[in-house]
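FYI, it's all coordinate maths here, none of it is from the lab. The shown structure was predicted, so the numbers you read here are calculated from the model rather than taken from an experiment. Cβ atoms are built from the backbone, for glycine too; each structure is taken alone.
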Structure 1
Amino acid sequence: MKLVKFTHIKNKKFLYGKIEGTFIVPAINSIFDDKIYFSNDYKYKISSCKFYLPIKSSKIIGVAQNYKKDNNIDDPLFFLKSNNSLSLTDKKIKIPKKSKTWGESELAFVIKKKSKKNIPLNKCKEYILGYTIANDITTSYNNNNHDHHLALSKSLDNYCPIANFIDTNFNYKNKIIEGFHNGSLIRRGNTSKLILKPYEILSHLSSIITLYPGDLILTGAPPRMTSRKYLKKNDSYQVKISNLGSIITTIL
């Protein structure tokens, strides 16, 4: 099911719910509980609702270089994005003038419950609420041979747009992930080529850092199909994931 956060035109109260066709059925308890219960009495037309960020994250953790490549060392890297970078996909993004900025198409998953110790692989599913679509926007500040993956590269306001839903039933295996710059395919890969799969990422992270409900984990961007193209004013970047959907980011 797809979980969303919303308000109704006649009720400004923030609610969580699940999408059923053209309606949203509100939840009557927390979406982070072991079992979510839904109203039997109310449902709202999607056309009369406004969507909001479905999560509030204490942190966003990304995995870089997580797709297998021929003749390269398979050695994924981990990085942080700040929670102010989280935004809905329909928000227009402002980037620094004359910057070298690009989009990265990623499958992301949401932590369901707190973990302070290593989670074995066979228990990881219990700690994942569901999956969503993310664009890991990045700006290069690579001056004097310094690494560009610094706070300013990954964590500017709205630099992590996501979909307005969390899909609790999504199966990440063998899914195509694509990125389109102004409609042209620029990235493409299959999750079967991930070096660290979601459960492996979660198990590793849980052994070294406390994870909280709502934390967002980005699983990595697939390889580029062309040379790198930088975003500029009025450009768009679309992320597509098979059987999950797509999001589009527009640059101011």
Structure 2
Amino acid sequence: MQRILKDKGLWNGDILVFESLHSTNKWALENMASLAHGDVIRAIRQTAGHGRFDRKWLSPDDRCLTISIAIKREPFAGTMATILGQLSALAIRASLDKQQIAALVKWPNDVLVNGKKIAGILVEGDSLAGWMVLGIGLNINTTISDFSQLDPMQPVTSMAIERECAFDVGRVCVDLLAELERTFDATEKGGANHLFDNWKLHDALTGKQITVNTGTAPVKGTYAGMTEDGRIRVIDTFGEEHQFWSGDVSLNSI
């Protein structure tokens, strides 16, 4: 493990780089007591990474950025996982924009480019106890052949595929961490309105007919944005509004 000291900003802490880990989130959860607020766990290769609903996240050698961040500072350590993930999705979107990659965000916390998933976020921990682990996977130099190992249900892409060039993964990591600090700082100063105003500007679901699947009966209807605490709002064909904390969202076929 290599410890890289980073400048102290909104998030204190250092970058701990491992050649290989089963899962950065799992390592962070198991070692939370010894981690400082803002410590970043980065794996050059992650062998058993996963996202929501235990979906596999591909992390080949230094082609996908896989990091987990220890959050122990209020108000973010005590916030709900949904909002923490949404803030992070906006930061990733802004970071991609600076690389001339136009991205949108999709509830609850996906980042899409041309309708394909380029990044995933998994937040775990205990907000009541005042600590969370923010896990981020960003496809950087991953190739089309790499993705052949994944479930084809979710179209995916990478920075290299979109720009047709290779990127320095370490540099992308540093830039993304800086963007995360800027996004969280702006929200800390501007309140929740900053999050929701920013989300509306880049929402991939605006005006779409969608289906929300929570593991029970799926609900179909018109996407109606988010509530102030991060729940998705759906208006069904009878005009009734439904709200969900979590679930899987897909676009309805026309």
Structure 3
Amino acid sequence: MQAIVERSGKRFVVSELANELGVGWAMTTRDLAYDSEDGDTAVKSLSERATRALDISEMRFVSGRQVHGSGIFVSGRGGAAAASGRFLRVPETDGLATNSPMEVLGILTADCSSVALIPKGTDFIGIAHSGWRSTASNIAPKLVRTLTDLSGVGASDMSAIIGPMILGDCYEVGMEVVDTLGKACGGAFAVPGRPGAEGKFILDLPGYIKLQLLAQGIIEKNIEMPSLCTACREDLFFSWRRSADKSRMVTLLWRQ
């Protein structure tokens, strides 16, 4: 379950599964924003305000300059972030992993999903930006394999949190998107959704991501699905599809 809570006068989405696992997971809402498309200064300001509200401002914030790809950056103890101060932004990166208890990972979204992975019995955590293009690049399966290699923990001992994103009738796509996703999974499963108007398709992207995670060996009960739609909930979220918002939400993941 994901719920809205208030921290320091600002609303956040939080995860019940993350709390059970002893992991911090929170997504900002419209209460915190930045006004540029994706500038480092604006992202740094957003991260500072979010971590301060969540009382984790002493931690190093690590994020990527996202390109809707499948690049994954591994930070952590003794890694590149150690010499970068309290803010690190990695070029051409849509996935992040760390084993440092003093790092918080951040993914920016405005309709796309964040996919957080938590292996049990290890310090490692990971998170990915998974819009349809990164999903077609199999970023979530790649992050599962990366974390398995790093931690030695198999997928059956991992939990996943799929964050709020555009859902249901709000996400109508062309058939070329469906074809791309069908090829990406090699026909292992049907692209979930249903026909839309005039040759379009109502895409269930979190359902597709779930099928990717199941195919990697993550157990269904260990996958938390989103229940909040970024396009529907204008009171809570920015949405590119709804109103071409340039602001973004940030989803933060850290070890408590």
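Of the structures labelled 1, 2, 3, which one yields 4, 16, 25, 22, 18, 10, 3, 0 when P(r) over Cα pairs in 5 Å bins from 0, in percent, for residues 177-232 alone is computed from its coordinates? The read-out comes from structure 3.
Of the structures labelled 1, 2, 3, one was used to calculate FRET efficiency 1/(1 + (r/R0)^6) of positions 33 and 97 (r between Cβ atoms, R0 = 35 Å, to 0.05), giving 0.85. Name it. The read-out comes from structure 3.
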